[in-house]
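See the structures that follow.
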Structure I
Amino acid sequence: MRTGIEQLERSDIARIKRACVPLRVPAGQDLIEKGEGSDDLYIVTEGSFKVYDDTLGEDFVHAILEQGDIFGEMSFIDGIPRSASVRAISDGSVLRMGKGEFDNLLVSSPDTAMLFIFTLARVITRRLRDVNVALRNMTFNESDRDTENVIREVITQMRQAVHIELDEEI
């Protein structure tokens with residue numbers, strides 16, 4: 001199930017695309033580096049990109065993104081430094097939207113801007129649900145009960161964080 005901008009009406013997609021800055025990205029180039037501060041988000045228009053974390057010395061791949069997929073949405077929304085890196089697997093292109101571009105979209109097409117924010121919420125929600133399913137599907141033996149308790153606590157904290165964020169927005 002896709003949750004990118006392809007769900008929107010063509011006219012809304014066209015307005016979003018016009019609000020963005022197109023970028024060509026050669027294979028092997030990092031667009032985002034974990035820990036950097038930036039509030040840009042990206043929409044893949046061509047090529048493949050991997051979301052990864054190499055903190056422990058080797059790449060842990062979170063996702064492979066293709067046309068229509070969005071990344072960088074968390075820092076775009078909350079302004080916190082990047083939680084993962086993103087590298088072009090193949091030559092490709094993306095549309096970049098920063099706060100300035102979004103503000104222009106909000107002024108020129110407030111309905112489209114609102115639909116775009118709901119699209120970002122669906123992207124984040126889908127990814128959170130995927131994490132929840134992955135955690136739930138993990139099996140534990142008796143010696144792993146402490147790990148299970150830690151994971152349950154992390155899930156509880158994630159749910160609380162989502163509720164706090166939603167409460168602050170309301």
Structure II
Amino acid sequence: MDLEEAIRTRRTHKVYAPEPVDRETLDELFDLARWAPNHHLTNPWRFRVLGRESLGRLKAAAGPDAAGKLDRAPTLVVVCATQTGTDPVADEEDLCAAACAAYVVLLVAHGRGLAGYWRTPAVLRRPEGRDAVGIAAGERVLGLLHLGHPRQVQRVPERAPLREVVAYLP
């Protein structure tokens with residue numbers, strides 16, 4: 001699959017086959033994500049692949065009403081950006097760089113026939129959720145990537161016309 005096709009055809013999936021993404025494939029996705037642009041080469045992205053124990057802790061922190069959504073995909077990855085807290089501009093740049101790295105993971109996963117879903121569950125914004133997956137005080141959570149083999153075909157969503165999102169200034 002070429003890059004333009006991958007960008008145009010990647011979709012959010014919420015229904016997955018039960019088999020997890022193997023570690024070798026995950027390492028390949030994360031290796032490519034390391035090439036996302038980042039100012040001063042800070043490499044601010046952090047990926048945590050949840051195993052059975054960490055997922056159990058996160059589900060307990062989420063509570064019974066929200067825990068079920070954590071079972072949608074067989075592979076879950078918490079994405080964070082390291083933050084110094086001393087330079088707001090650098091922290092913003094690092095946050096954006098980590099978001100680019102997260103998108104690289106989703107795009108490359110799609111290119112390999114996998115499906116993905118980027119969520120920002122409330123549990124990861126609370127201390128008990130952060131503690132459940134070992135997120136340090138100097139990290140900002142970007143979200144939770146759900147990865148796996150798709151069990152559905154997604155429709156092509158409408159996109160805003162180019163004229164609504166681009167301005168050529170004199």
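Quick notes on this one:
- Test item: distance in nm of label points 7 Å out along Cα→Cβ at positions 50 and 122 calculated as 1.6, pick one of I, II: II
- Here helix-only ellipticity at 222 nm (-39500 (n - 2.57) for each DSSP H run of 4 or more, over all residues; to 500) was derived from just one of the structures I, II, and that gives -15000; the source is I.
- When relative contact order in percent (Cα under 8 Å, 6 or more apart) is calculated for each of structures I, II, structure II gives the greatest result.
- With distance in nm of label points 7 Å out along Cα→Cβ at positions 10 and 98 derived as 1.8, matching label from I, II: II
FYI, it's all coordinate maths here, none of it is from the lab. All of these numbers come straight from a predicted model, not from anything done at the bench. Cβ atoms are built from the backbone, for glycine too; each structure is taken alone.
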